[in-house]
Structures are given as C-alpha cells and as structure tokens.
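Take a look at the structures listed below.
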Structure 1
C-alpha cells in the first residue's frame, strides 16, 4: 500500500512537470488556478490586537440576546405587561398575564377608521397636485387624479349606508363632495394653480378639524374602557404591571396611547413601569416591543450592580462625560454650549416636550 502511494505521487509529479504546471506553481507550490486567488496579507500586531478587542463587543450582543430570553421569561412570570402599539386602526393593546396566553383587546370602533380615511383623503389630493403647481406643461397628474376621483365618488355615494351615527354623516358628505368638486375643477382647467389649492384647503379645514375631534374622542374612550376592565381584572397586580407604547418622532408629542396609559399608571410610573419606546416606523411588532422592554428592565440591574444606581442605564451612559466635553470644547471656541438642563437618573418627567411657551399647542389654538 505504501509503495503504491509513493509510485502514484511520483507519477503525478512527473505529469505536472511534463505539462509545464511546475512553472505555474512558482515558489508557492500552488497550481495556477489556486495561485490567482490564494494568499493573505499578514495583519500587523496593532491590527490583530484591535480586531481581538472589537470582537468582544460583537460577541457581547450574542450573549445579551441569549440572556435576554431568560430575563424575559423571568419578568413575564412575575409581572403583567401591557403593550400599546400604534396601528392605522387606532392602535392595539395586548395584555400578558403570568402563566396565561396573551389577551388582545377589541379594536377601536370602525367609525375611527372612517373618520381618519376621510381626513386623509383631503391630504392625499394635495400630494397629487402640489408637485405640479405652476407647471402647466406637465399633465402627468391627470391619470392619478382621475383614478382617485372615481374612488372618491364611490365613497361619497355610500356615506348614507355607513354604520356611523347620523349626525356625523353631513360632515363626511361635505368633505368628500368638496374633494370631488376640486378635482373636477382642476381637470376642467387642465392646470394646477396655488390660489385654487389654497381656497380648497381653507374650505375643507373646519370639517376636517371636526372629524379629527370625533376620531380622537372615539379612540380615547375605547382604550379607557379597555383599561378600566384590565385594571379591575388585575387587581393588586396592576401596581407591578409594566407597560410600553411605541412612537415615531412626529407622534411622540401628545402620543394618544401613552397619554391614555399614563392616566391609569400615574406620574410615579412614568419611565419606571410605563415606557415610551421610540421606533423608526409607525408600526412595530409585539416581539420587538417585548425585546426592547426586556432590555430596559434588565439593563437597570447592570447600573445598580456596577455603579449603585438602578436607573443609570435608562440614559446614555457616556452622555455625562460627553456633555462636559461639549461644554469645554465650546469654551475653547469662545462660545456657550447649547444643552438642555441636566436631569437626574430616574426622572419621572414625561418622555416628550413639557416646557410651556408661546404659540399654538392644538388645532383649537390655530386661527
């Protein structure tokens, strides 16, 4: 067996030499098809050391994810959790009780979506026409407007059949009718002009404001009824319940779901058991929300363990030192640093703008 292997190896080498592959091997000893892609550049000691240290941070996230699964099980075994998630239907609320399957609350009454869709229809028309103001040569707005006009007319014709209270129907008819009339006028003129658009917006504003009020009232009353029931059902356990709502930047101020939850949890629970979690989209999944909530609660233990403050990790850990550096660097530049007041770890302030000042704060304040 051994002699046979030696003879085979010798034959292969001889074949390689006679075909000229030995020349292609060069000093690497590799055939050409490998030599073209093989080889590495040895990292410097500094590069290697940097890679090894940075790998610790990469590995940390895997360890965090593994530990988080255990943390979540432990938290949910001891604490009820309420998730309030934004949706186009007026939101979702889910109650997680220890040892029980999730309980999803009934949806906001359909009238909320009817009002919201009607209000959005006015805004949608502006999105169709605004790019073409003063551009008479471009007629590409006509096709989408014709399509939307057909949908608008169908909606207008069906208002009387909507399952909503009768005294709300006239406002819907007015809004949808004005939409159709404005689109007909645009198509008759074959051009979009600013004066017509401004007149349309001014005409629609009072009724749009009215249906916004109806939609908001419907939404809040519904969720308060849900929370009335859940709080009674949980009894004393409500005082150890965690809750979280999600928001994107534009919905952070006066966030409907968070503000409603706050009425039941009270001031002392804000940023303690009641959290507002910012996201990058209007909607997020319950799984993502639970992951974020678990991370917040679990990281508090790290702050207490290492620095003796349970709420430290709710804040940007490097923020304090960065703040000092910003101040000193601005002083070097002969300028005053522009920063918000420092707030203590564990602040119960609303996670939104709370400083009063001049200017409108609601639609009612606008003239």
Structure 2
C-alpha cells in the first residue's frame, strides 16, 4: 500500500532537529471513512503537520491534541465518531457516517524518532517491509505505540522481543515473508504475561513508473506521477526532448537509445511502463525489453491494432499489454490522456478495474 510516506518523510527531514515529533496512526475504522488503518500524520511541536487521515477535517484538531502527548510522552487514543452526528462532526460538516480510531505517540530524537529513520533508509533502498504496531496490551512489557519494523537485510527496528514473537508465531499473513496483497490486518499475540493487539501494515516504496518517450504528451504524465508521489524515470534517444528542465525536478531523465534500455535501467525495480514514442520501431524495442521484466502494468499509445501488430512482431501475442493505454474517460488532449493513463496504472497497481463507484451511474 502506498501510504504517502514520501511526503511524511520529507516533513520528517525538515524537522529532524526537533527534540520530538508526534505520530498519529489510524489503527481502526468503522463504516465510511476517508482513510483506512495504517494512514499516518506527523506533527511538529509548532503544530505544523504532514499527512492526511481525513479530507483535511480532523488534522488541525489532532495537532491541538498532540500538545498533551508532547508534554507527557504518553500515547493517547483518539476517536472521532461521525456516525452519531455529534457537535464536533456537525461543526466540521463531515457527514461521513464513520468512526476513526487513532493512536497518537511521541517519537523522540534521542531514540532515533521511532521507526522513521529505518523507514527512510528502507524506502531509499526501495525495500518493502512490515510494520507491526501495538494498539493495546495487557502485558507490561508492551504498551500502545511499541512497534517492530522489519525491512530485511539488517533494516530492523523496534522491540526485538515483539519481532521474534511475530516470526515464531507465524501470525496470519506473515510466515517469514510479507503479504503485500493486504493493505493491513489486525492480530493478537498471547505472551507469558498477557495479550498484545497488533495492527500490521505492509510498507512499500512508492510505485516506480518508466516513461519511454519524452515528447510533449509525456510531460503531463510525468507531472501527474510526481503529484501522486511516484518514482518517475523518463527515457528518450533525442537529447532535445530528454531534458531535465522539461520535467518535474524529481524525475530522472536519461538520453538512451531504445536498445540500451535494459542495460541502463533496472527494469526489475519498475512497476509500470508507458511506451509513448509514437514510433513503431522504438516502441517495438522498448516493448520487447519491458515484457521480459514482468511489470505489473505496460501501457502502449495508439489503437489496438497497433498493439497487436507490435506484440506479433516480438512473438508475445499472449502478453498483457494495455493498449490503447488509459481508461475510457473521453480523453483527447495531452492532459486528459495523462489523467486516463495514470488512473489506469493506479487501478492496476491496486487490483481494481477502474469502474465508476456509483452503481449503474445512478
């Protein structure tokens, strides 16, 4: 699950000179809510914050409540119940009819800001992991807010006892490996002294998008990808188009001949690729290489007949390639085509089909 961690970690970097920060985590929800368990909000002592746990309705109130956590260091659970229409909810005009349970905890610089430094290193290395957060406990050795973050290869942080218990007990969905198909799950561990309730959240680096072709219509695709917090790389053989100044600052832009792609780009680390060179020969070369990498999504501009021709020419007629790339939203201009493509990629990465949320359009 992509939790918007890049923005939270940037905020963390901007505030790592602070003595402490408060981390708010959605630990449970009931009914209709904006975010689900695992969503995080990071709050600084000056009440500035980053991360969304609602549509912007609750964050300011949470920043106020964080002052008590800063003061005494004790974790606090906060519940927002919009199902009863209380004064707070009515005052904000929420109307979500759901209940949000959050855990606020202080993380101190002297302790490495909890798991944030380890998380930062893991995402820089593009590693996935599993965060296990204690939400309730009758064992004095564990308290709400205690955690274990396991990203493998030495990137382990938190209570060693808790992590060892997880590995030994093989809790549901975790048997020495990470079940990344689940957004989150809850579990309980019986210990010698009581019982520990856990929220388990798979942690994954932002999706990595490769754009093959740096023409004018690739620019809005890159912009939207960056706005989504995705990792974005653009390649093109034309130096006049493959210029960093044409794309968002965080995009990697490389001048490459199509045949050189797999020698200079680690395709195993790419989640999705869009081929938009508008040139049959170049798209054919790119397509042959990305198909070998077994990406989650491969999109190709142009009509279906063009896609089928290219697949036939490289001997991959049964490969799953989305072409024409994008959802059917009536797109025509580069910006709307980019929206259609990014939406389709987002749906595929999340195992969705991109249909309307309102049944039958009613």
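We did not get these values from a lab; they are worked out from the coordinates using the rules stated. Bear in mind that the values here come from a model prediction, so they are computed numbers and not experimental data. Cβ atoms are built from the backbone, for glycine too; each structure is taken alone.
Numbers below:
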{"quantity": "With mean projected area of the Cα convex hull in nm², for residues 33-144 alone derived as 8.6, matching label from 1, 2", "calculated": "2"}
{"quantity": "Which of 1, 2 yields -8500 [helix-only ellipticity at 222 nm (-39500 (n - 2.57) for each DSSP H run of 4 or more, over all residues; to 500), calculated]", "calculated": "2"}
{"quantity": "Which of 1, 2 leads on mean count of other Cβ atoms within 10 Å over residues 193-200, largest value", "calculated": "2"}
{"quantity": "If Rg and Dmax of the Cα atoms in Å is computed and equals 22.8, 67, the structure in 1, 2", "calculated": "2"}
{"quantity": "Among 1, 2, which structure scores highest (criterion: mean count of other Cβ atoms within 10 Å over residues 57-64)", "calculated": "2"}
{"quantity": "Structures 1, 2, by distance in nm of label points 7 Å out along Cα→Cβ at positions 137 and 273: label with the highest value", "calculated": "1"}
{"quantity": "Structures 1, 2, by relative contact order in percent (Cα under 8 Å, 6 or more apart): label with the highest value", "calculated": "1"}
